[in-house]
Structure 1
């Protein structure tokens with residue numbers, strides 16, 4: 001029993017020794033930076049996904065694939081370049097590439113078919129490069145402030161927007177970097193991917209739910225800003241700066257989670273309609289099959305040549 005698992009145990013020991021510093025620095029960023037605190041849960045969720053497949057994995061026969069060596073060498077090159085250039089994202093990305101290569105090399109393609117998502121799901125734990133973060137943040141600040149201003153004006157409030165600042169009567173609400181929605185976008189994208197993997201059997205349904213996580217994240221952040229503005233206007237600015245500011249993250253997560261659940265339910269319902277109804281009777285499916293043969297009147301005989 002020990003001899004059977006000894007090679008893979010030694011491989012992973014070497015793997016963790018090489019990536020120990022990378023993992024520690026990444027975990028420290030998860031703990032210190034609230035933008036990436038969801039990274040603490042990603043490895044746990046990934047392990048849970050593997051555990052769900054344990055019975056299927058036990059039935060598979062291990063067949064080594066030399067194709068895995070290509071991914072291992074590619075990951076090693078990425079790691080060397082990232083370490084030499086002090087580029088944290090590149091070095092961390094190589095971790096997932098090498099892990100994928102190890103599974104493919106030692107266990108084979110059949111195992112990879114079962115484990116590809118739990119492995120790739122680990123990409124959500126990697127903080128994005130700062131150059132991308134600051135490039136995306138300001139446009140998202142403007143988008144969130146524009147959308148929030150539009151909603152407030154739609155419900156009858158007198159507001160004026162100046163850049164990323166929403167001017168209410170006797171109060172100005174600034175949409176800062178933390179309120180840009182990028183944090184909720186990263187978190188809800190990971191949540192959307194996990195929900196799509198668990199709840200949807202078709203690729204179309206999974207991709208659709210995952211793509212919906214982007215507008216849902218933006219919408220949830222806009223909802224948070226609108227609620228904060230309403231609290232500051234109708235109750236007190238101290239409420240917006242205190243209680244609402246503290247619970248705003250929970251608000252975004254709950255709104256996003258419920259919205260993803262609703263969208264996922266609708267997608268499943270449409271899929272069930274396709275399975276339940278025959279094609280001719282399905283009100284949600286338009287048939288694209290047409291008869292190419294012309295109808296011949298009953299009193300005419302087709303000409304034979």
Structure 2
């Protein structure tokens with residue numbers, strides 16, 4: 001009888017144990033109030049961006065290049081006879097008139113004595129450089145004796161890419177900056193435009209002329225050149241950084257409510273700002289900061 005009661009007790013204990021285990025492991029969690037901004041572990045945070053209203057403005061079409069300054073006229077001077085350099089009659093930096101003598105050459109003739117041969121400058125200018133020491137051999141029309149430069153006007157000759165050709169023409173104003181005079185801007189203009197492209201490089205040679213009354217510009221100086229090729233009035237314009245480029249297309253983000261919408265745009269001329277030809281309208285709110293990595297439809301918080 002005691003054994004039977006024990007068996008019954010064990011059975012009851014087993015059943016009760018199973019009941020409590022089911023309560024512990026298989027019970028449904030208590031219902032919790034959903035997050036006020038939606039279901040999930042955490043609400044999606046808005047991206048902080050800065051936006052501006054798209055406006056119309058005048059936009060300059062500016063092309064930037066680099067090049068070396070040269071004298072408008074410069075010429076290497078040669079002797080007409082073989083011989084040895086006797087002396088220079090002028091020094092570097094001296095002004096020289098056209099046909100003025102700047103060096104004397106002892107003729108290379110044995111057994112005969114000749115007057116010293118004169119070496120004359122073919123142009124007006126300044127003796128920019130002398131190449132020889134006294135007694136050095138000279139071959140007629142082959143060994144350069146001196147370099148004469150006329151720096152009353154300076155020029156820069158550069159090759160512009162094919163896509164710039166429709167905009168750059170004779171008479172376009174140019175502004176030059178030099179490391180030698182970092183606080184100054186030297187004004188010039190496009191004075192020559194070649195009629196023939198270089199077939200190998202697909203570039204066109206142009207010449208820019210700069211007045212040099214103070215003789216500050218020296219042949220060989222490096223310059224950075226901005227050519228003003230035109231002006232567009234009343235165009236929609238955005239900062240360069242407001243646009244992103246994917247493959248060959250440009251995109252901007254506009255603010256619609258509390259979301260960002262990605263818009264494909266067509267661009268025109270550009271310098272520090274870009275002309276917007278298609279895709280956006282005046283007074284649309286366009287994101288100009290914080291758009292890096294932004295996705296279409298993302299939540300945004302706009303700051304002024």
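If semi-axes √(5λ) of the Cα gyration tensor in Å, for residues 163-210 alone comes out at 25, 12, 9 when worked out from the coordinates, which of 1, 2 was used?
The structure behind it is 2.
Of the structures labelled 1, 2, one was used to calculate distance in nm of label points 7 Å out along Cα→Cβ at positions 107 and 267, giving 6.9. Name it.
2
Given a value of -3000 for helix-only ellipticity at 222 nm (-39500 (n - 2.57) for each DSSP H run of 4 or more, over all residues; to 500), calculated from one of 1, 2, which structure does it belong to?
Traced to structure 2.
Given a value of 4.1 for distance in nm of label points 7 Å out along Cα→Cβ at positions 99 and 235, point me to the structure among 1, 2 it was derived from.
Going label by label, the one that fits is 1.
Say we calculate volume of the Cα convex hull per residue in Å³ for every structure; which of 1, 2 gives the highest result?
2
State the single structure among 1, 2 that was used to calculate relative contact order in percent (Cα under 8 Å, 6 or more apart), giving 12.
The correct label is 1.
A short reminder: the numbers here are calculations on the coordinates, not readings from a lab. Keep in mind that what you see is a predicted model, and the values were worked out from it rather than measured. Cβ atoms are built from the backbone, for glycine too; each structure is taken alone.
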